[in-house]
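> The following blocks contain the structures, represented as structure tokens.
FYI, it's all coordinate maths here, none of it is from the lab. What you see is a predicted model, and the numbers here were worked out from it, not measured in a lab. Cβ atoms are built from the backbone, for glycine too; each structure is taken alone.
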Structure 1
Amino acid sequence: MLTRLVISDVVLIEKLALTFEPGLNVFTGETGAGKSIVLDALGLALGARSDAGLIRNGAEQASVTAEFSLKSNIRLADLAEEQGLKLEDPIILRRLIGKDGKSRAFVNDQPISIGLLKQFGERLLEIHGQFETHGLLNAATHRGLLDAFAGNTILKQKVLSTFDAWRQTEDAYCEASTSVERAKAEEDYLHAAVSELDDLAPETGEADRLAERRTNLQHREKILEALQSAEQSLNGERGAASALALAGKAIARIADKAKGLQDLLTIIDRAANETAEASNQLERSKASVDAEPDALQHIEERLFSLRAVARKHSVQVDGLADLRQELAQRLALLTNQGDQIATLAKAAQEARLTYKKHAEELSSKRQQAAKNFAQRVMHELPPLKLEQAKFSVDITLLPEDQWSTEGMDRVAFQAATNLGSPPSSLQKIASGGELARFMLALKVVLAASDPVPTLVFDEVDAGIGGATASAVGERLAKLAEHVQILVVTHSPQVAARGGHHLRVLKQTNAKQAITDVETLSVNARREEIARMLAGSQVTDAARQAALSLLEDQVISDLKKPVKRGASKRATGS
């Protein structure tokens, strides 16, 4: 429920801090005092449209903060979780409006968009007024409200889950059928492409390996030239092998003539042996290079084939292997997916029938609940001076392409306020006062099932008086047993029903007029209701009449001593 509202620099309001109680909270005050400004400010905190004209003259910005006791509000918790926001009790909605008309929004000091602020506001409070109303006028809410009234929560969950299951199986069937049809249209292409890729047999990473090997083979001539030059240096006519052989012979002839020549001969023989081994290695290297004289050409041809096929299919060379697998799978659909498609079609049909069964059961319960709901609303209308009005619930079966998680029905509340007029949507009720009273009747019937915890009625008693005003007050009090009510009223009969009474007044200082609000004590309430009865001149008779109106509600309080400060102003605190 709404516990606190702080308004700064909005139109004629300089600073207000208002507190609210559970049950029925009433606003009274003379015409033009600024009651509508308070409601407009509350609307800003809930995401209503704003502009720079709302800022009080001389101020830099306007701000409104609305504090709500969170308690248990599943719809609000789900929205916060969906948006990744952390909510604590209390939940605080704040709106700032600058001179440029731009505004910022916050929930518990976390910045949010104005659209999201509005979503939070719709889950916390509804305003029903002379010129606008939220929630009940939106036909999109009627189906959910009727279901809440009928207690269809469990059945709705079955409809939701079976609808999701139907859509999933239907999507799987459609996707498989589309794949087969596409494959049939491409059959010749698929056969040719798979055959070509099978012949090519591409391997992942093959292009990189071939490119590396090609680079090595491109240096073949230089390698052979170097090997041949080295061989000539070793084995040529004047090569190292020949020179070492001559040197060995020369030393061998005189080895016994001088000391130490035998060791030298050993070194020369060792060098000759190493040279012979180097020569053999050169021969083996030459043979290896010469073994694949056409390898470079083969690699070039392979790379050309791979790249040509990759360009043809608009993929990278390394993607050819995966492409071959994908095309083969699509081709396989032509021959081995018939049974699977039949299975999917059967599953989709069974899921549809299951959904339809639960949706038809939900539709039947809606039809039954609609009659009861309409009868109860009609019972509330005569005391509210709407005895000529008619109310009905129109339930229309939707075409299959519009079935959803909500079932197969369109639900719309309809009304006619004049005898003989055909029923139409609630928005077409001409009189603002009639509309507000219609909303009150609906809310009384929906009190136990409507999820919005706080309702605001702006002059729901417009154009009525006497017994009708008393009936309005009685129903507001009855509704306040289930939800918190804020009502702006000019009716003393309605004001007397309030458990928490605030008076709006306009004060004028040397500079400008300022709207103020004060919380009334029991005695102050009697004076205010007497003013509402008598006008500017409050008489003892008016006071006695006010006491009579208040008697049922506060007679016990009147017998108690009034605490000092009970009529403390809400301004600036």
Structure 2
Amino acid sequence: MKFTQTFIPTLKEAPRDAEIISHKLLFRAGLIRKLSSGIYSYLPLGIRSIQKISNIIREGMKRGGAQEVLLPLVIQKDLWEESGRWQAYGKELLRFQDRHEKWFTIGPTHEEVIVDLVRGDVKSYRQLPVNLYQIAPKFRDEIRPRFGLMRGREFIMKDGYSFDMDEAHANVTYQKMYDAYNWIFQQCGLRFRAVEADTGTIGGKFSHEFMVLANTGEEAIVSCSACGYAANVEKAEIGYQESAAAADSAPAGPAPVLVPTPGKHTVGEVSAFLQVPASDIIKTMIVKADGGFVAALLRGDRELNLIKLKNALNADDVQLAGDADCMKLTGAHAGSLGPVGLSVRIVADLEVTTMQSAVTGANQDGHHYTGVRQGRDFQPSVFADIRNAVAGDACPHCFKPLEITRGIEVGHIFKLGTKYSRKMNAEFLGENGAPQPFVMGCYGIGVGRTLAASIEQNNDKDGIIFPLTIAPYELELIAINMKDPDIADTAGSLYEELLRDGYDIIFDDRDISPGMKLKDADLLGFPLRIIVGTKFKNQGTLEIKVRKTGEVVTATRETLRETLLSLRKSLLP
């Protein structure tokens, strides 16, 4: 393709609302344009990358035994009521009525549709396994769309669903998808990690997130370099030796002392006022769990993990209580709460069991207790790991120190079990002739998000550095001066030759300054760049620049193909 025949509206400056690198560069390089909040048009270069990512996904799914389908975007209310998600999904589900006043939604995910499809045609275990996927638009009415393609309302997604006869066969399918996902992201040229994750609103028993490693990543990844354990911060477990988790049921020592702490509410304020480290303070937080109230206790220098707390309580919904609820339950505002004399159920982080004498709120504004001991002054009903892991915590598998890195979620796979098949009466006849529900898996990849994550990981001060396999074009040919007939003719004939040889190439044939061409080339980030300029005219040599490394290699017309093959091979995953 020639530059003069392609719609590539590059910009010198990014839009004001572009907050992160990928958002800025996608706009400046002319890959996307905004239509409305969280909704974008893909321009020619953007759609070429999307298509390349999609084709890699298709090959990966083929390797994993999945088949492609295309499901309706508009879904009737009835199916979502069968699964119980019409109300449970929340306001992100865009609901509307047609001219017949029937309710529909624009699909944010397609579990209900795929279950309805399979239950209608798969009747026997002999027809299993079934593994289907699609690559299609989705819509989720995000309350605050941001970061361009990272968190939009309309987005392109690969969503796949598997159906097996039992848990053992479902585990085999899950492993195939796990392996396929690793292959896909390797082929996309990305540095990534597969991490254990919470299943969230999708549900199910177990899941992995695939995280592209990037310093600008919005999620923390907790990992152990010693044994390879990895999880996102919502899921990451913390290792505790049994001896450290044991608590004396009746510790000795003086009774707690009530001390005034006027105007001191935060852990930092109380720590400074009483001259005790934050690690000696027990933080008490009132949460609402499925409509009831629970007190969550953890060390003052730790952060509560609501996902872990929800799982520890086996609750469907957990959220922090408001100040009015705190006052009603305890008589004190948040910041003065404590477990001594508290009438609600108490859940304590495992680390609290190691605290021999602690500072807590006294449930009186402006007062705290010192010398509080768990087991004597208060007794939790549940001990559990309910805090966020931090660097240096013990690995739950080998007890070596954990590390924290940043990442961007691009894929997520789930073991769904029978959550949807049971609710929607999706059954088949088993080997014993009796009906039984399908055991399901669910597998998603954010296609546009993968493009954005790649740019977050691969960029410099000048622009994008595309991995070879997902670049809009692998090779850019630049004629430095189109007004020079020798240069223009040579570049034109070379372009035609490389096209015939099957190269994925774009030819910058614009009649603009060399500086503008080279600046755009850096911005657009095509992996390989051939420059036809005065060196070729005077010495017969072409310059080939590798965008990723900045390396410049020279070649003649005769050695060009061999040189390109070698450089291209070096850039393959």
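> Have a look at 1, 2 and say which one yields 0.50 for FRET efficiency 1/(1 + (r/R0)^6) of positions 381 and 413 (r between Cβ atoms, R0 = 35 Å, to 0.05), as calculated.
It must be structure 2, since only it matches.
> Still on this model: Work out the source of 18, 40, 31, 10, 1 here, i.e. which of 1, 2 gives that when P(r) over Cα pairs in 20 Å bins from 0, in percent is computed. Could you put the intermediate results ahead of the total?
Numbers: 1: 15, 29, 18, 13, 11, 8, 5, 1, 0; 2: 18, 40, 31, 10, 1.
Computed on structure 2.
> Here's something else I'd like to know. Tell me which of 1, 2 gives -8000 when you compute helix-only ellipticity at 222 nm (-39500 (n - 2.57) for each DSSP H run of 4 or more, over all residues; to 500). Intermediate results must be reported in sequence, preceding the final value.
On the way: 1: -17500; 2: -8000.
Of the structures listed, the value fits 2.
> Given structures 1, 2, which gives the highest value for distance in nm of label points 7 Å out along Cα→Cβ at positions 269 and 349? Please report the intermediate quantities before stating the final value.
Values: 1: 10.0; 2: 2.1.
When distance in nm of label points 7 Å out along Cα→Cβ at positions 269 and 349 is computed for each of 1, 2, structure 1 gives the biggest number.
> So distance in nm of label points 7 Å out along Cα→Cβ at positions 141 and 445, computed for just one structure, reads 1.6; which one of 1, 2 is that?
Working through the options, I get structure 1.
> Give the label, chosen from 1, 2, of the structure having the highest value of relative contact order in percent (Cα under 8 Å, 6 or more apart).
On the way: 1: 22; 2: 17.
Of structures 1, 2, the maximum of relative contact order in percent (Cα under 8 Å, 6 or more apart) occurs in 1.
> I have 22.4 for Kirkwood radius over Cα pairs in Å, for residues 237-484 alone, calculated from one of the structures 1, 2. Which structure is it?
2
> Of structures 1, 2, which gives 21.9 when mean count of other Cβ atoms within 10 Å over residues 149-156 is computed from the coordinates? Mind showing how you got there, number by number?
Values: 1: 16.2; 2: 21.9.
This value belongs to structure 2.
> Matching task: 13.5 is the computed value of distance in nm of label points 7 Å out along Cα→Cβ at positions 253 and 509. Pick the structure from 1, 2.
Attributed to the structure labelled 1.
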